[in-house]
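Pasting the structures here.
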Structure P
Amino acid sequence: MDGMHYEGVIIRPPSEANSILLQVTVGCSHNKCTFCGTYKGQRFRIKDDRVIEADLDYASRNLDFLHRLFITDGDALILPQERLVRLLERIREKLPWVRRVGLYGNAKSILRKTPEDLAPLRELGLGIVYLGLESGDAQVLKDIRKGVSPERMIEAGRRIREGGIKLSVTVLLGIGGRHRSLEHARATGQILSAMDPNYVGVLSLMILPQTELAEKARSGDFEMINPEETLLELREMLAHTHLSRGLFFSNHASNYLPLKVRMPGDKEKALRTIDEALEGRVRLKPEWMRAL
């Protein structure tokens, strides 16, 4: 069958909806987060060069109307530098109309790249890296087994920014549970301020069956917050987030209150909108409309 070769579940950021999706790795190199069920039972590996080449051939013949490309899966930045450079060169040769390449990078894989490594990646079209922060709270990061400290997260985020590559950071409302809700929100805002990303994508936790977090919720070790507490968390997080410029989004399908905040100018207005929602004057998205 003629077409792109995809294995397993392919996930991409909402902003990459109109991108060529080129699967280079299968699974996630970390794959230990308690809330994530995406790559369970899947061993991480890098795909065969011949398969990737065949997909680039297909894209060159059929997908010239798409001007962005997103490299999947969970952590394509883990590719050895030489191989990643070669891949970006092939994308440029075969798909010269592609204006931006994006990928997911976790803190560990980002920190394996020196500033000298990042420069050629940027020159070859790598325009944005998506980093899943989830929380800035050290205890929450430990609880969800993210495998990295807040300090290392800041270092990773700054390295991407200083390398001249756009940084989009994902955070997760509710991941601290009821017990650490406001600590999680405040610490996350502070870390976002320290990183100063171009984009912040706010999602709301939805517990997936067959995950470690689902087990904790069943046993009572983790308590979900309700929609009102989620809004309080969003307000606290935004209040503690100071970006020089950038967009703070909570328009993901999982969220109760969609916001698109151009920082710093729209921040006060957005805080007022959250307050109106807390007072019941702005309607929230009903539960059945939420999705991952």
Structure Q
Amino acid sequence: MECASEPTGFDYVGQCIRPPSEANSILIQATLGCSHNKCTFCGTYNGKRFNIKDQAVLERDFEFAAKYCQRQRRLFVMDGDALIMPMKRWEWFLGQVKQKLPWVTRVGAYANAKSVALKSDEDLARLKELGLGILYYGVESGHPQVLKDIVKGSTPEKLIAQGRRIKDAGIKLSVTVLLGIGGTALSLEHAKATGELLTQMSPDYVGALTLMLVPGTPLYEQAERGEFQVPDTRGMLEELREMIAHSDLGGGLFYANHASNYLPIKSVLPRDRESTLALIDQALQGKVGLKPEWMRAL
């Protein structure tokens, strides 16, 4: 006698990551790896060849979520830049969310400038209409030389243009930037340029992470050879201060509360700029406790 197969869990392949704000979301891995996968600081998808997963696999994931994830109101689509999926697959995917998981109120995904550029304005508006509510957009820096050095595959101008297109479509824009990624050589220049980029893009949210070198990545090897020097704790705080001093998000939220950060920050900019700068100044003077090195994590 043959029994019908029962879903035993989500189909996850290799290491999976999601934004901190999606900690309680349904996580469905629709793609494998990252279509770019060249950034010198990132080792997340090493060993993963980019691929879009079979629809049959995703159907089983939706079956499992429909049965066991009825309390979660949000869904996050992995891996690295799932936005790059063709529109037909996105239309099917978001249709499945509405049909199988009608209680889900928001769908999010990672994106980069390339994956946004491959979608027309009509495509982005359609995705918003179908339920894509937020995109997490990896920017890292607003400095042209830093972007070139880390092989980001984009320029400040392209990053700004594609970020604005996300907002114009009505999709929430959450931008990730990286303290320390310019090294000691371009530290404050990187911070200032990134703040100016954020001002021009005016995202809804900014998440500032602090660089941690990952063994096996090109940037780690550069540091081992003495070609790249990570700013010390004081340098990271000075970068954070410079970045916030040059950021006007039009009421957007600036977070620096990731596990990698030394000083937790949650600030509405420009409203909270002066109080936030005062807090960082206190930290620089040793009057505010910082997260110890052993507690930091990616």
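A short reminder: the numbers here are calculations on the coordinates, not readings from a lab. Every value quoted in this text rests on a predicted model; they were computed, and no experiment measured them. Cβ atoms are built from the backbone, for glycine too; each structure is taken alone.
Using FRET efficiency 1/(1 + (r/R0)^6) of positions 9 and 281 (r between Cβ atoms, R0 = 41 Å, to 0.05) as the calculated read-out, with 0.25 as its value, let me know the right label among P, Q.
Q
Work out the source of 18.8 here, i.e. which of P, Q gives that when mean count of other Cβ atoms within 10 Å over residues 17-24 is computed.
Considering all the candidates, the number was obtained from P.
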